[in-house]
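Dropping the structures in below, format is structure tokens.
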Structure P
Amino acid sequence: MNTIRPCGCKGVRTCLGCEKDFQITKPSLQEQFQQLDAWTYCVHCELLQPGWDTSKVQKDHENHKKDEGLPLPGILVQEGFLSEKEGSQLIADLDALPWDISQSGRRKQNFGPKTNFKKRKLQLGSFAGYPRTTEYIQRRFEEVSLLRGFQTIEQCSLEYEPTKGASIDPHVDDCWIWGERVVTVNCLGDAVLTLTPYEVQQAGKYNLDLVSHYEKELMSPLLTEDQLAKYERKVLRIPMPNLSLIVLYGPARYQFEHSVLREDVQERRVCIAYREFTPMYISGDDIQKGDPVREKSQIFWEIKKPTAV
């Protein structure tokens, strides 16, 4: 079913609603992944430890042995990036804006340029900047050493609702337009990011072939084949606590597919994803093509309140 369904799903993307209405059977990713050797990222020792249950692994931190942990370059989880007060106000501010339906049971609010990943075409489209109520989040990135110099060129709010079976299938973020640092701010609800080693399925998928053009500029070098062998037949679980900041870069960003399983969405979850340009659009041959987007990215607009009658 390649046509867009009323729920917003298309093709292999499904939610609980269209699976019921159109008798679609979707294999369980969780069941597939649980056949693998599970390791969970401990935010305290910053290493992967054996186990599927992220809560249990965090609670067992004092018993972790660093020499037995498995490192994976390219992961940052910063708890308490937002205060509880900020989180509550942020959700109210986002809900004051219209939500659009998306695939796999999600809703979204997208603020960024129009992109065609297959044709590698960038257009300004209707992009006019970001809501003023979210400006402080981007400003706060400068307080995180890993995010110094990060210039947001797309900001996308995403809502995951458990009653819809909301999820996101395994993927690598596009590598033609979106830069190295993949940033997520969790605004409401706990969740888990699940990583599995990416096995090349077709040439040019995710535009990964372009990474070689700027590989020397990466913040963390990619893993060699011998190093990647340590992660074969493994599934990696990264906790995304409420109000936290999560960043993928280097190997975790380019050499692993990431997903959010519907079983890991137990309550309404809202996050904001932030993307930057690739080096080609920052200092390379395509710098001028990115100028109109950069100009609009400096704008923060006020939410128009209904006029009293």
Structure Q
Amino acid sequence: MKDFGTNISSTSSFTFTGFPEMEDLEPWLAALLLLLYAISIVGNTLILFIVKEEQSLHQPMYYFLSLLSINDLGVSFSTLPTVLAAMCFHVSETTFEACLSQMFFIHFFSWSESGILLAMSFDRYVAICNPLRYSTVLTDTHVAHIAIYIIIRSFCMVFPLPFLLRRLSFCKANVLTHSYCLHPDLIRLPCGDTTINSMYGLFIVISAFGVDSVLILLSYVLILHSVLAISSQEGRLKTLNTCASHICAVLIFYVPMVSVSMVHRFGNHIPEYIHKLMSLIYLFVPPMLNPIIYSIKTKEIRRKLHKMLLGCKL
């Protein structure tokens, strides 16, 4: 065992467990995950290409959508190496440093997504509640500053996590629950006191997801108040329709996240493979569904997709 005063962990590798309870279904599960990866990568790449090429989409709402697509690609590529290695090639080990790096990027992109969704709700709030100031409040410069703030905030929150883990001694069987490295999974393994890690993890969850979700809810309360002030029902529905894609994106991000948290805390009697499947849903479904939702709900994106794929116009 190495002296932990040198700030180096005593373990050299971690082992992924995959789905031993569903061994017969593992090839089908691997095929499903590959399909989800393909849809996510192709869908988000198409969104980026369309926003870049379509001049009418060069506005704040779609700049934030591009940022969301980049972030979703980051989520997919963060989990891709170990998930494919474990599920398709049955390579179940990863090094300590590689695991910490993967953990950093998974959590970085998760917290960035929360910030992007908050920025998109602010965009909808200004567009609906104060439309005359929209072009002055959300200039290209302000959008760039918001994007930089989201990146810096996420980096500062996640940066301490690997160092807090490196100070601990891993002397148990270093078997992970998932096919990728997550902070809640890793802090179950050290022999030493993990109170600081747990408290810091709780702090950043509350200060990021908690604050962001409250502010998103508040923005929609204000939006709903403005919408109800519109006299015609047709006008109210048309205004709310501009928020439909964002509302769906918020729900498919926060509902699985809250569900995973609740299951981990209160679902001790639930089979372990249910925990794993719900974590997969949390990491895989939003990056796959976001481009589909925006493609369906956004006329300009839908028209461009039809022109690219079918060679015709709507």
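Rule-based calculations on the coordinates, nothing more; no lab input. Remember, it's a predicted structure, so these values are computed and weren't measured experimentally. Cβ atoms are built from the backbone, for glycine too; each structure is taken alone.
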ask   = Comparing structures P, Q by distance in nm of label points 7 Å out along Cα→Cβ at positions 37 and 293, which one has the largest value?
value = P
ask   = Upon calculation of mean count of other Cβ atoms within 10 Å over residues 77-84 from the atomic coordinates, which of the structures P, Q produces 19.5?
value = Q
remark   = Comparing P, Q on FRET efficiency 1/(1 + (r/R0)^6) of positions 165 and 237 (r between Cβ atoms, R0 = 35 Å, to 0.05), the highest sits with P
note = Working back from -0.63, -0.76 (log10 I(q)/I(0) by the Debye sum over Cα atoms at q = 0.10, 0.11 Å⁻¹, computed), options P, Q, answer is structure Q
remark   = The highest value of mean count of other Cβ atoms within 10 Å over residues 61-68 among the shown structures P, Q is in Q
query = Taking helix-only ellipticity at 222 nm (-39500 (n - 2.57) for each DSSP H run of 4 or more, over all residues; to 500) from the coordinates of each of P, Q, which one would give -23500?
reply = Q
